[in-house]
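No lab work stands behind these numbers, since they all come straight from the coordinates. Predicted model only: the values in this text are computed from it and were never measured. Cβ atoms are built from the backbone, for glycine too; each structure is taken alone.
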Structure P
């Protein structure tokens, strides 16, 4: 009986400790996972990419990972800060740790298994591993249900913030990985990460389909606006108006909606002749 009571007490204390956590998340996929783990009420601040589920839109926004200040984060009095290695600069990390705030920097691999590992790492950091087992099984079931057939299309992803500010994805990015998972090919293989848009290079690559975030396509005036950008109309994608736009965080975040993103992108590509 004493052992049972002691176990119950330990569980209650652990639950109470978890419930009192004030969490700051500086990554959209992590924020999504925290909500799926039932911890949305403990989230006191998020970065600008944290916009799903809907409850995150009411959370204090700390800005983009490149311009988040330690003062803004510390003002929220967090007990723990969660982020990924590529979204926290060394200076900010040092400032937060110097202030005595537990800062957990996780590795994020852009793959199906990488998303599952990130979920388990997030859960371990906040003491919610039991709930993560259930979510992992749901995620595995969604992945198993995918029936992705290869599509013989070259996709070019353009990150746009208006016609005057556009970047093209090379290899190694989350967009490069999602294009491959959706059964297509990245039209660019000559460089890694992102480079400024070039009309000459675009025409040379001649993508079958152009992929953008929904906000990016809106920023250039929709498909008709895209066709006015030098080089676009000369490509197969431009001539056939084969342009796809999807929610940015779902498409590139590699969160728990990854199976949905893969299925939707594959479906939209396959719809083109």
Structure Q
């Protein structure tokens, strides 16, 4: 893979309930351009822009496309969330903050790439804005509430009770760290969330889909990418990665980058 050559720009945009932190990686350009559809990244339940690390720069380099990532409200350098997450928070992203991002940056066509719960958000955004979504990549996305997912969350919740663990999260989320952790664990473990799934949204998709998943993912089995790929009306491909856990873009970065390049043609 080529080494990253890019320009980055940080900015803040207004959303309904607060300001969002956004970073744009522009390959071999002095400023971002959305003449071609950018790749929009949707982070996971504990994630933020900084936790994508070097992946967006490498993604911009190998695809030749601008890459946009943002901290959801309550995460990273975005403003605090005004309350608790609703049961419909995954779908809410397609109705609230993502449209604000599109409008503020002047994005018309886009490519959605989501990791973990961000994969579910990418599905919603691709379905809700289907006339503008050119392609969709999900990575370690959950399509429904699986026992394995809940087991992994319970174990992670227990792990965060150990000394220093919450402080590690605070490095990226500041004084919002406790809210970030609770928003993940308490929402997913709530009985009200038991029946959540992506079925209706996936059935509305018609753009090319790549569903990436690690065979050692502690937060979801191979049923998730299979379910997503089987239900979509558009062309789809499942990429199962051997000896890989929940973060393929970190554990198998070269393979993921090459797969995205091939997916986008």
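Given a computed value of 17, 47, 31, 5, 0 for P(r) over Cα pairs in 10 Å bins from 0, in percent, for residues 73-152 alone, which structure among P, Q does it belong to? The correct label is Q.
Taking Cα Rg over 2.2 N^0.38 Å, for residues 113-240 alone as the criterion, the highest value among P, Q goes to P. Each of P, Q could give helix-only ellipticity at 222 nm (-39500 (n - 2.57) for each DSSP H run of 4 or more, over all residues; to 500), but the derived value -12500 comes from P. Identify the structure, out of P, Q, from whose coordinates distance in nm of label points 7 Å out along Cα→Cβ at positions 25 and 201 was calculated to give 2.3. Working through the options, I get structure Q. Using mean count of other Cβ atoms within 10 Å over residues 161-168 as the calculated read-out, with 9.8 as its value, let me know the right label among P, Q. Going through each structure in turn, the value belongs to Q. Ranked by Kirkwood radius over Cα pairs in Å, for residues 33-184 alone, structures P, Q are led by P, which has the greatest value. Calculated for structures P, Q, distance in nm of label points 7 Å out along Cα→Cβ at positions 81 and 257 is largest in Q.
For Rg/Rh (Cα atoms, Kirkwood Rh), the highest value in the series P, Q is held by structure P.
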